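In structure tokens below, several structures.
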Structure I
Amino acid sequence: MICPDCGYDNIDGVVDCEACGQPLVDFDPSGGELERSITRHLVDVLCPKTPVSIESTCTTREAIQTLVDNKIGCLLVVQSGTLIGVFSERDVLNKISTDLNRLDQPVMDFMTSSPQTITKHETIAYALHAMDLGGYRHQPVVDETGQPTGIISIRDILRFLCIRFGEIRSKAS
């Protein structure tokens with residue numbers, strides 16, 4: 001979405017221009033109810049789950065066990081309390097399963113470094129677009145100081161869309 005004030009090319013769903021901070025409240029009103037819903041609702045309505053974190057020095061074996069124990073697909077990797085990466089089940093499949101000797105290496109060797117984050121004040125459309133561009137199935141939610149406060153998954157967004165779709169269809173009946 002091009003900012004009408006400064007011309008900066010923002011990604012769709014951004015509420016305020018990332019360059020100048022001006023509101024980008026104009027969106028295509030011809031979009032359907034479902035489209036308007038994801039551009040209007042903020043990530044906060046997805047009720048981001050409390051993230052599970054591990055230290056960067058943790059072994060990959062310990063990280064996998066943490067995924068299993070918590071029945072989750074993604075861990076936040078921290079170093080001295082600062083988010084430095086994300087470790088997911090995809091990392092296990094793509095980087096570790098071919099060589100199980102890697103299980104005792106630090107998780108930081110296999111994580112996705114410098115993960116893109118969002119805040120609970122951004123739109124679902126923004127989060128969806130960012131996840132699509134990056135190929136992510138999980139995205140950390142951070143506060144104003146950059147500290148992780150939650151995590152959302154593509155399933156959270158799909159659940160929201162299914163509920164909204166059902167509401168829209170029942171209104172039309």
Structure II
Amino acid sequence: MNSTAEEVTAGDVQEADSQLADRLLEIVPRATRRIRRQMRAHGTPGLTVAQLRAMSYLRREPGAGLSALADHLGMSLPASSALAQRLVLAGMIDRTDDPTERRRIRLQLTASGAGHLAQAQAAVRGWLAAELAALTPAEQARLAGGLELLARIGQSSDEPGHRGAD
């Protein structure tokens with residue numbers, strides 16, 4: 001009888017885990033879409049969300065290569081190369097050859113790119129702060145705890161700890 005109770009409990013736990021996973025798969029993309037809409041609304045005209053994400057990554061990882069950028073954005077190497085080239089032409093990033101390996105390039109955010117990125121992020125941060133202000137202090141504390149757990153789940157074993165979300 002005791003083993004049956006344990007089996008039911010294990011089944012209940014698995015069902016709860018499955019339901020929680022379903023909620024995450026529903027909520028995270030929706031929240032991301034809202035944030036991206038705000039980025040588009042408050043970003044520099046002509047810059048896409050992918051370009052703003054690339055610039056944000058390069059601010060955190062100055063001198064990153066094209067492969068690392070493509071991996072971060074979830075894009076193919078040719079697509080990220082084209083995106084980077086558009087940012088170079090717009091004066092948002094610099095693209096230089098790696099002095100140690102000719103076939104490798106290094107990408108760096110320019111002062112202009114940093115300014116445009118800061119402007120877009122400040123606007124989105126203001127919007128988010130207003131959304132969060134509508135929560136009670138207890139809700140804000142619960143959200144902060146949940147975000148810490150989500151960050152732990154989202155951290156892959158091969159990704160350095162200093163990389164964060166855009």
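Coordinate-derived values only; no laboratory data. These numbers were taken from a predicted model, which means no experiment stands behind them. Cβ atoms are built from the backbone, for glycine too; each structure is taken alone.
Figure out for me which of the structures I, II the number 1.18 belongs to, where Cα Rg over 2.2 N^0.38 Å was derived from the coordinates.
Numbers: I: 1.18; II: 1.33.
Only one of I, II returns 1.18 for Cα Rg over 2.2 N^0.38 Å, namely I.
Quick check for you: by distance in nm of label points 7 Å out along Cα→Cβ at positions 18 and 74, which of I, II is greatest? Before the final figure, lay out each step's value.
Numbers: I: 1.7; II: 2.4.
Result for distance in nm of label points 7 Å out along Cα→Cβ at positions 18 and 74 over I, II: largest is II.
Given a value of -9000 for helix-only ellipticity at 222 nm (-39500 (n - 2.57) for each DSSP H run of 4 or more, over all residues; to 500), calculated from one of I, II, which structure does it belong to?
Working: I: -9000; II: -23500.
Going label by label, the one that fits is I.
Could you tell me which structure in I, II was used to calculate distance in nm of label points 7 Å out along Cα→Cβ at positions 10 and 130 as 1.3? The partial results should precede the final answer.
Numbers: I: 1.3; II: 5.2.
Computed on structure I.
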